[in-house]
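Down below are the structures I want you to see.
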Structure P
Amino acid sequence: MPELPEVETVRRGLAPVLEGAAFARVHLRRADLRKPFPVDFVERLEGARIKRTGRRAKYLLIETHDDTLIWHLGMSGQVRIYPPGEPPPLVGKHDHVQFDLSNGAVIVFTDPRRFGLMDLCPSEKVAEHPLIKDIGPEPLGNAFSGPVLAAALKGKKVAIKQAIIDSHVVAGVGNIYASESLFRAGLSPKRRAGTVQGARAEKLAGAIKSVLSAAIEAGGSTLKDHRTTDGELGYFQHSFAVYGRTGQACPGCDCDVLKTKGIQHLEQGGRSTYYCPRHQR
């Protein structure tokens, strides 16, 4: 599933094309994705001018004067932008939504597994929308810090890895970047979340910020389906310290991998976790 850096990369690609333009025509090629489209989806969007493109956790927020399009990419959704004058390719089997813009650009959402979703909400009520209202602080925003993270973790008995991928604790830190952040912070993914207080929480909050920022600058991570809006790959996977590197030495490691077995893999909550038992405590 695209995580926060991948969604933010898509948002940054969409912003210069969408902002200031209007939805000239909206093509829905099926009645639903993960959930049905609002019955008046096309009517409310066609003719609406776009004020801003935002993001909340893993949701894109496309704000018009009246409504905001809440858009989740799902497991395998891809967004492609076709600039003015460049005709989009023939409609593919999984090209479920197309936006023709007043500036001549075309945006196509392709979702083979149909786990994405789109909903509309009056712009002034987005913060109250069921998909948005219970999400924790944005990890790259000023509202997220060591003390804020420590307060959210206090008393929690679950493993820290499972805690930080909970969007109620912090928004949008997915599976890949949780493993990478815990490595940078030197914390075992098996550590009880409630013990991450004080300096540990400061270190982990800083690691989350730095990992996500670096991933965004690299265009996200391409493991299966992610592409940027111009079809390019993300490259942060080339910088992974632990994720997907079972049996290898972690960066800066001077241990004998034949004896230590290097980076370890375990399953937590049905998801893969990667860590270095020697480096992370």
Structure Q
Amino acid sequence: MSVDASPSRTAVMAAVSRGRHAIEDPPAILHDPLTLELVGPAWTRIADSGDRRRSPELARQSRASMAVRSRYAEDRLALGRYGQYVLLGAGLDTYAWRHPGGLDTLTVVEVDHPASQAWKRRRLDELGLPVHERHVFAPVDFEVTSLDDGLDAAGVDRSVPTLFSWLGVVPYLTEEAVERTLRTVARWAPGSEVVLEYALPRSALDDVGLEFATMFSPVATRVGEPLRHRSTPAGAERLVTRCGLMVTDHPDRGELTERYFADRADGLRPWSVSRLLAATVP
């Protein structure tokens, strides 16, 4: 893997957790075996390295949370209100291959750093995975190009109601960068929506969440992806509203557990580290 075409390290770790969920925590919230194929044989080494640094319960909750955030975004998409699905910081997302029939009526746009995207496209070629004409890749380096310009270059239609999926990205950005992106979304067609994940302050975390925060923060800094942004639920809603969007769904941990983990015999639930929020263009 060359230096100028390598994926985000944190995105790879998240993908491994998401793929392992179906194998290790049945019944699966999201079945995504392709993500492990994209990572390649190294996924077992990445998994073992992570497991050595965390408790079994944190490992379970991490896998569950990586799966449930993607499931949540895809459930919003399944409401059928959108003609475009834009993944901001797409990483190793595999929606377009898990739901190929959706591309008959939906355009899927993957926005990511050029290096991460080049690596992913190389892996797609190596695995022989098809790319549909309505599956668009938009390499955007935000130090050089604005999101507006990047989406325009990719041919994303501002007049079409669009779902933006923004998972596992906000905690690595400054609040100013988060606000710029939300204001871009707010200029889209009425009815468009963004699903985002934000990190909670340490004061809101339980013991397992604090274990993750203590373990992961130095790892993220060491790989050049430091955590920069945390928010209370009230602060997240104020930020979204200030940018011209309307909060439409903001489930807490208990609500997510009820929606996706009810009646499980193993007591699995998502972690306390982050929250999901859906906000709509009025």
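Bear in mind these aren't lab numbers, they're just calculated from the coordinates by the rules spelled out. What you see is a predicted model; the values in this text were computed from it and never measured. Cβ atoms are built from the backbone, for glycine too; each structure is taken alone.
From which structure (P, Q) was log10 I(q)/I(0) by the Debye sum over Cα atoms at q = 0.07, 0.11 Å⁻¹ calculated, if the value obtained is -0.29, -0.67? Spell out each step's value before the answer.
Working: P: -0.29, -0.67; Q: -0.23, -0.60.
Computed on structure P.
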Could you tell me which structure in P, Q was used to calculate mean projected area of the Cα convex hull in nm², for residues 125-244 alone as 10.0? Q
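Using the calculated result 0.25 for FRET efficiency 1/(1 + (r/R0)^6) of positions 37 and 253 (r between Cβ atoms, R0 = 41 Å, to 0.05), pick out the matching structure from P, Q.
On the way: P: 0.25; Q: 0.85.
Corresponding structure: P.
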Distance in nm of label points 7 Å out along Cα→Cβ at positions 93 and 205, calculated, reads 2.6; among P, Q the input was structure Q
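Have a look at P, Q and say which one yields -13500 for helix-only ellipticity at 222 nm (-39500 (n - 2.57) for each DSSP H run of 4 or more, over all residues; to 500), as calculated.
On the way: P: -7000; Q: -13500.
Computing helix-only ellipticity at 222 nm (-39500 (n - 2.57) for each DSSP H run of 4 or more, over all residues; to 500) on every structure in P, Q gives -13500 only for Q.
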